[in-house]
Structure P
Amino acid sequence: MSLDFRDKVVIVTGGAQGIGKCIAQQFADAGARGCIFDLQENPYFVGDLSREEDLRAFAAKVISEHGHVDYLINNAAPLFKGLPDCSWQEFNYALQVGVSAPYMLTRLLMEHFAPGAAIVNISSSRDRMSMPGTECYSAAKGGIAALTHALAVSLAGRVRVNSISPGWIETGDTTYAGPDATQHPAGRVGRPEDIASMVLYLCSDAAGFITGENICIDGGMTRQMIYHGEHNWQLTP
């Protein structure tokens, strides 16, 4: 599908690296004007999503320069920590980056969304499944998934709001083969393009009847039942 986003204004948090960088690039390739918010160096805005003053400064800059927003992509990743090494401050920082910042950005921009606007929140397949030691990350990703349908209802008729839950997405140069790939029903590990393509689709007019939805893109991993001793699966504690 050919998507045209010429002169559309898109915000991508965490857009300086990984999945966010791929999302920002695909929007740019389709003609959009990108506004990146990231802790790392980038051409638009360097700031901390956990700081309300940074959120306000960023929103003011976007509105001053563009006058409106077409798409808000809340992609920035929270801390990946949990029991027993995640402190009180770190847990709350993860929630600020992963849940509070998307809420606050939406609130700051609420009166400036253009007709046909869309928000896409990047959650994770960890919003529904876990491994040890990931409590703050999983809590933040579960929070953004729930925030998605709440915002979709509150912004009904004005802004469509959806979320994507990626599974294993390789953002580096590693190529996986063998069990790492074949354990996925799709037969491979995911790529940033798998997520970016869905983000652009959800922002397009083609997705005009989709709101409040969460789409899991994980190569089928969360749909595969695993039992010790079946299909060569073995649990080794």
Structure Q
Amino acid sequence: MSTFAESLATAAALIVEAEPRLVQTVALSLQVSGTATLIGATFGLALGALLAVSRFPRHAVLVGLVNTLLAMPSVVLGLLVYLLLSRAGPLGHWGILFTPAAMVIAQSLLVVPLVAALARRLVLSALAEGGDQLRSLGAGTWASAALLLVHERYGVLTVLLTAFGRAIAEVGAVMIVGGNIDGVTRVMTTTIALETSKGDLPLALALGLVLLGVVATLNLAIGLVQSRQQRGSAPAEAWA
């Protein structure tokens, strides 16, 4: 008990004093995960909206693939990205393995299927509500998708927050492609794993508390967005 109490007190002191290693690790985590969320969400929203408003050959196969990728272990994704970016891989000439850029790529690929699946369900729901009005106005596939995403902007914001939470809490893929290099590619999750194995519990606990704070803030933001969405829901006639 004393060890835990001492570690907790030291961890709190590290947070209050803004210990340099702690700040650097948190900043890199936010930078990598934020960038990956923006990139992954761009492709994921487009893919999800397209799957919702259009039908084409192998449509069901692509939907099934997206849903399957939701359950892909992050370590498997990390291995695939590692093979692509290694010297013997097709993208080895980029020379970005064991850099933050490689971590952004891995997290972006992790986010895409999540955003695509959630966006598809979001647009399908909106399409059932206002699809007839859009079709009567002659809106095409991409125009319908864009209008539906704009109309469901609170839902899109919830998807983005969820995707960011998925990215920043990920550990397997970023450890494989980033190498967990001190001062270069160590993010909160990989540092927690490493410092715990080394026995440096105060730093690991401090980063864990910060990570929990980030996740709690995201959950609070999602709750506020959903509450705002429920209060501001427009009736079906508004589509006209």
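None of the figures in this text is laboratory data; all of them are computed from the coordinates on show. Bear in mind the structure is a predicted one, so any value in this text is a computation, not a measurement. Cβ atoms are built from the backbone, for glycine too; each structure is taken alone.
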Worksheet item: Can you say which of P, Q returns -26000 when helix-only ellipticity at 222 nm (-39500 (n - 2.57) for each DSSP H run of 4 or more, over all residues; to 500) is computed?
Response: Q
Worksheet item: For which of P, Q does semi-axes √(5λ) of the Cα gyration tensor in Å, calculated from the coordinates, equal 38, 24, 12?
Response: Q
Worksheet item: Out of P, Q, which one gives 1.00 for FRET efficiency 1/(1 + (r/R0)^6) of positions 34 and 226 (r between Cβ atoms, R0 = 41 Å, to 0.05) as computed from the coordinates?
Response: Q
Worksheet entry | Computed 31 for relative contact order in percent (Cα under 8 Å, 6 or more apart) - originating structure among P, Q | Q
Discussion item. Out of P, Q, which has the highest value for FRET efficiency 1/(1 + (r/R0)^6) of positions 122 and 194 (r between Cβ atoms, R0 = 30 Å, to 0.05)?
Written reply: P
